[in-house]
Structure I
Amino acid sequence: MAIFRKVLEEDSSSPFIARLFLGVLDIRGLLAMSQMDAFRRISEREFDKEYNPLFESLKATKRSAEETINLIYGHRKSVLNGNAIREYEGNYIVDEIIDDQLNQYFGNFLDEGVIAYKDCLQNFITNIYGFDIGFLFGKPKPFAKGIIRLRSEGNNTLADYIESVRNEWSENFIKLRNNRHGGWRLPRLEYELWASGIGRVKFLTVNGLLVENFTTIHANRIFRFVEDIIAYGFQQFYSSTIYLSEIPKESQDPSCPKRFKTSAKGLGSDVPWDLVYQDELDFI
C-alpha cells in the first residue's frame, strides 16, 4: 500500500510547490527515462535520495523566512493598534517584546538558507549531474580559479551566472550567517510614541535593507538559484533529444505555475532556456 504525505500547507497554485516540487519531479521523470550515450540513467529512487534532503532544507528556509516576515508585520500592526505599546506617566511601556523571537527566526533563516543552497544543493548536483560548484563558496583565490576553469572548458554561461550570484548576494549572505555564529545578533527594537498616542516601531536594517525585505529578497534568491542550477544541469548534461523552455508568466497556469516545459529538439518552435542571472520575487 502506498503512503502519501502532505508536502506543505500549500497546493499546486503556490510557485514554491509548482516549481521546486512538481517542476523538479518533471525533470526527475525525464532523467529516469534518459538513456544518453555519455551519461548513466538516474533512477527515481536515486534522484529522491539526493533531492529529498535538499527539498526539506528548502521547506525549512521558506518556513523560517515566513516566520520572520510575519512576526515583523504582526508586531508593526500591534504597535499601530496600540496593543503592543502604551503611554504611562510620560513614558512608554512595551507590552509585546519580540527581540529574542525575531533573532531566533532570522537566525534560523540564515542557517537553513546556507544549508539549502550550499550544502544540500552541492551534494545533489555532484551526485546527480557530476559537476561541482563548490568554488562558489570558497575564498577569493579558489573562486577565481574555479571561474577560470569553467571558462577554459567553454562554460562561459555558467561562469557568468556564478559570478553574478556571488557578487550580488551569496558571499554576503554566508558572511552574515558566519557572523551570527560568531556572536552577532540583531539589535533591540526601538519605538516612538507620538503625541496622538499612536506608536511606531523603528525596524532594523541588514546590509541596507529592512529585515523583512532582506528576508524576502534572499529567500527568493535562494529558491531561484536552486531551480536554475537543477534546470541547467539537466539542460547541459541530459538533453540530447529534448530541451527546456521557459513558459512566459502570462501563459503560466495559475493553478500550477510551473516555469519550464519540455520540447523535442528539431520538432518544437520554443526557444531553449538559457541560464541568466535574474532577481525576481516569485516564491514568497
Structure II
Amino acid sequence: MTTSIYNNSSFSDSPYGLKLQQTFTTSGSVTIPSNILRVYAVVIGGGGAGSTQTTGGGGGGGAGGYSAGWTFISNTVTVGAGGTGTSTAAAGANGNSSLYGMVFAGGGSGGLNSTVGGAGAGATTPTGSTSTVSYTGASTAGANTVGYGAGGGSGAIGGAGISSGGGAGVATATGTQTAFAGGRGLICGGGGAAGTAGVGTGGAGGTGDFYAGGTGSTGTGTTFGGGGGGAGYTGAGANGSANNGGNGGSGGGGGGGASTNGTAGNGGNGVVYLYY
C-alpha cells in the first residue's frame, strides 16, 4: 500500500500556503486552526548580556541562536529573554532559549568574567567563548572563529556567523585604548568595553543583515568606553553610554560590555515566527 503526500490531508504542510501567520515576542499560549497539522517555525533565542570589570573593560555578549523547521502543533511557545546586564564584575548572564514544538534555539553566552566576549548560540546555550552545535548539525566554533554559532572574541573582534560572537574588551587601564567590535552576522554579538585613564573607545556592536549595531562610547577617563549592543534579527543595537554597555537589539542581539563597574548591556529578547 502506498500513500501520496499530495492528496492525503495528514501530510498537508501548508494548506494556506507558506505565509507568516503569527509572531511571538513573549512566552504564552498558541492557537492554531484545527485543520493545520504542522507549522514551519523560525525560533530565535535571547542574546547574552555583556560583562563588566572593576579595572578595564568587559566583553560583549553573544547573539541568540537561530533555528527553523517543520514541527507538530503545540499550544504553548517559549520566547527566551535576553540576559540582564549588571554592574558587578562577573560574567554576563546568558540569554534564554526559545522553543516551539520540536524547534528550539539557545540563548547567547554572556561576556566572560574577563575581557573575552561570549559565543553566539547554536541549538542550545553555550557558556563561554565556544559556541554550541547548530540545528543544522554545524559544529561548534572556538574563540575568534567563524561558525554557524560563532566564537566569542579573545583579544579580537567576535567571530562572524549566523549568530555571531561578542567582541573582546581591553584590560589595559592607561593610555589610549579601543575595544573590539561584535562579529557580523544575521544576529550579532555586542561590542567589548575599554576602561582607561586615557581616551577609551568601546567596540561597536556587530552589524547584521537587517539592522546596525550600536556604537561604542568614547571619551577621556574611566567613565567612558562602554560597548555598543549587537544588532538583533528584528531591531538595531543600542549605543554604549558613558562606561555602560548598550542593549542588544530585539531578536537576540548581544549586550555591550561595560568598563570600570559600569552596567553591562542587556541581551535582546528572542522571537518566534509561525508559518502555515
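Please treat every number below as a calculation from the coordinates, not as lab data. Since we're looking at a predicted model, the values are computed, not measured. Cβ atoms are built from the backbone, for glycine too; each structure is taken alone.
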Please state which of the structures I, II yields 21 when relative contact order in percent (Cα under 8 Å, 6 or more apart) is computed from it. II
If FRET efficiency 1/(1 + (r/R0)^6) of positions 54 and 150 (r between Cβ atoms, R0 = 25 Å, to 0.05) is computed to be 0.65, which of I, II is the source? I
Computing Cα extents along the principal axes in Å gives 76, 30, 26 for which of I, II? II
Re helix-only ellipticity at 222 nm (-39500 (n - 2.57) for each DSSP H run of 4 or more, over all residues; to 500): value 0 computed from one entry in I, II; matching entry is structure II
Which structure, out of I, II, was mean count of other Cβ atoms within 10 Å over residues 134-141 calculated from, if the result is 17.9? II
